[in-house]
Structure 1
Amino acid sequence: MIRKGEDMEEIRFKILDTLTRDLSSGTSINELTGNIGKLYNSAHYTAYYKTIYDKIHELEKQNIISLAKIGNVSIPRINFDNYLTIDFLTEMELRKKQTFLEKNTETGMLFLEIETYFKEFYFIKSISIIDPEKNIKLNRAEFLFILNGLYEHKEKPGLQEAIQNEIAQIYSIMEMLQRIHNIKLDYLILNKKEFTELLKREETNPLKEMLSNKVAFFAPQAFWVDIKTILSEGIQIKAIEETNPAKIAEQDLIYNLIRFGYKEFGPRIKEGKKICIETIITSLLLRNNARRIQIIPTLLAKNRYNYNSLIFLCKKYNKLEKLFGLIRGLNKIKPSTETETAIKMIEAMGIKEEKIDEKSIKQKMELYNAI
C-alpha cells in the first residue's frame, strides 16, 4: 500500500509494475488504482486515487506513460517510443529482484549460481523467474530463457549445432542445480523467433501464461528490448491465467484433438477454448488413458510443435519419462530433425525413458495417415 511518507519513486514503481503485467490492458486510472491495491494487498488503495492520478500525469510529461482517451476515460499505457522507458523498466525489474531476495535470502545463492554459470553463454539473451513468491513456497522455481536471434543465419556453418549444444548445456546445468539445492526447477527455453511466434498464437500456451508475473533478473534490459520490438510489430501481449493440463474440460480437450487431426466417435462437439498442442499432449499424459496416450506420436507427426515447450510442461507435471519413450518411439517410426533434437535435450537432463508399445503406436500412425 502507499504508506505515510512513501515517496513518489515508490509510487512510480508500483504503477509501472502493475501496467507491465498486462501490456494489452485498457484499464482506466481508477481501475489501475484498484489493480495496484490487489497486487500490493491493500483494501484502502482507492483512497490514494489522486496521488496515483498525479503521478501518472507526471509520467506522461516524462513520456514514460501515454494516455489515450476513450470517451471521458483516460487509459494509461507504457510508452515504448521513449528511449528512456527501457531504463525505467530495467530499474523496476532490479527492484523486484531485490525485494524478492530480501524476503527469500536462501534463494540468493541459486540466483548467483545461475548468473555465474550462464554469464559466458553466447546465445542467452535474458532469464526471468516466473511467479517467484508463489513457487518458492512450493519449493520450486520456474524460469524463462530467451536466446538471441542468430539462429536465423542458417547459412553459417556449425551455427545450429553450436546453439543446440548450448541449449543442451543449459538443460544439464539446471538439472545439476536442482540436485544441489534440493528444489524443483522447471524452465522454458525459447529463441527469439519462437518467443515471438508463441505470443502471436491465438491459443493458450505456457509462454503467454508466464508474462503477467515475472522478474527479469538476468539482462532485464535485453528482455524489455525484445518486448518493445514485438509490440512494434503489432503483436498483442495479453496476460492470461495459467492452464492446468489436468483440469482441461473434456469438451475443450476433444475440440482441440479434432483441431490437431484426431477425431473420436461420439456426439458432435461444439467449438471450445483453443489450447496449444503442447498443453493438450501434457493433458493426455496426465489423464493416463492408454488409448489416448497412444495417439500422441500421431499428433506430433501431423502437427508443428515446440519441443522446448513440450519438454517444459512434461517436466513440470512429472511426465517427462513417458514423453521420452513416446518421442523415441516416434523417431524410430518416422525420424525427423525435430524429434532427434528433442531426444538430445531430454538425454542432457539424465531422464530415463518409459517403454512403450511401438507396434501399437505404428498402427495408430498408419490409421491416421501420419507415416
Structure 2
Amino acid sequence: MKRLGIGSLAILLLLIFLVSDGLARRTYFTPEEKARLDNIRVIWVNVLALTERGKVNGENIEKIVQQRMEALGYKVVTSRDEPSDVMLSVKCEERKKWGGTTRAGGDADLVDSPARLWKGPACLFSYFMDGRDMGWYREARTSFEDPAEMAKDEKSGPFAMEKLAERLQEFDFPVMIAAEWGHDSRLLQLLKDSQTTNKRKLKILSMLPEVGSTDAIPYLKEMINDKELAEEAIVALSTSGPEAIPLLIQIFQTNAETSLRAAAAKGLGEIGAHSGDPTVTPPLLDYLKENLKTMKSSADINFPILTEVVWSLGKLRNEQSIPPIRELEKKVWLIYDTSEEMTELRDATNWTVKQIDLDGQIS
C-alpha cells in the first residue's frame, strides 16, 4: 500500500497550494483592506461577453452569476450607479486572448486558475475594490477548444456563450469567492445544509484552509463519519491549527480505518511542525515504541500508519524520538523486504534520523 490513496494525495497537494498561496495573499492586504473584505455584502457584477465578431449581450451569464451569488446570501447589483462593496468582473470570450506571461507556482498552478495555453471559450473571474485589481483570478472553460467546429451549422459566438453559461451553472465560483474573502460562515452554512451535494462539500472542504477558520472543526468532525468525505475532512482538519489536535489524536488512536489513521498521523505532524505544540509528539512516539516491541518481519508492520508516524516525528524533531528511531533504523534494514512500502519506510526513517539528530551533528 502507498502512503495515501491517489485521490487523497491530490487533495493534500491542492490544500498545500491553497494554504501557502491563500494565506500568503492575505499578508499583502492592509488591515483596512482585510476589514473591507470581511464586510463585503453587496456585489456589483460586471459581465463582458466577447465573440470573434465583437461584444454581445451577456444578460444570461449575468443572471446566472447573480442567482448563484445571491444563493450564498450576497446582494447583487448590476449597475455601477448602485452602491456596492466590490466589483466582481466576469469576462467571457469565445476565444480567450493571450494576456502575457503567467507566473508559476502558488495561485497560478491551482486547477481553476487561468490556463496559459487555453485558446478556447473561457470566463475569467476577478474582483476590484475602488477600481483596484485585487490580483485574484479564476477561470471557467468549456470541454472543447474550437467552438466553430462544435457549433457546426450554428454561429460559433452565440454557441460558445451558451456553453459557457451552462458551465457557470456547475463551476463553483461562489465558493471560491467566499473563501477568497474569508467568509467562512457562508461556507459552513453550506456544509450544514442537507441539500448540499457531496461534490460541493468536497469543494468547500478543499477551500477551508484558505479561509483559516477553526469554526469548521465541529462540521468536519461530523463528516469523518461519512465514508465518502472522511479522508478529505481529515485533510481539512490538518490545516485547522492546534485546535484540531485532540480530534486528530482521537482518530489516530481509535479509528479502525488504516487510511484515516495514516491521514491523522500526517496531520498531527503538519500541525506540530508549524505550531510547536508539544502534545503532538507523545501519541506518535507511543505508537512507534509499541510497534518496535513486536517488529520481527514485514507482517508485523502496518506500513501506511507507521510510515506517516515516522515522517511526522521527523518534522517534530523531538530528542526523545532519537532512541526509538535509531532502533527502527536497524530493524528496517535487517528485515529482508524489497517492496515499495518498505522502501518508503526506510526513506522516511533515514530522513527522520537526520532531522532529529541535526542539533547533535551541528554541535
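If Rg and Dmax of the Cα atoms in Å comes out at 22.4, 71 when worked out from the coordinates, which of 1, 2 was used? For Rg and Dmax of the Cα atoms in Å, the value 22.4, 71 is produced by structure 1.
Taking FRET efficiency 1/(1 + (r/R0)^6) of positions 83 and 171 (r between Cβ atoms, R0 = 41 Å, to 0.05) as the measure, the highest value among 1, 2 is held by 2.
Coordinate-derived values only; no laboratory data. For clarity, every value in this text was computed on a predicted model and none was experimentally measured. Cβ atoms are built from the backbone, for glycine too; each structure is taken alone.
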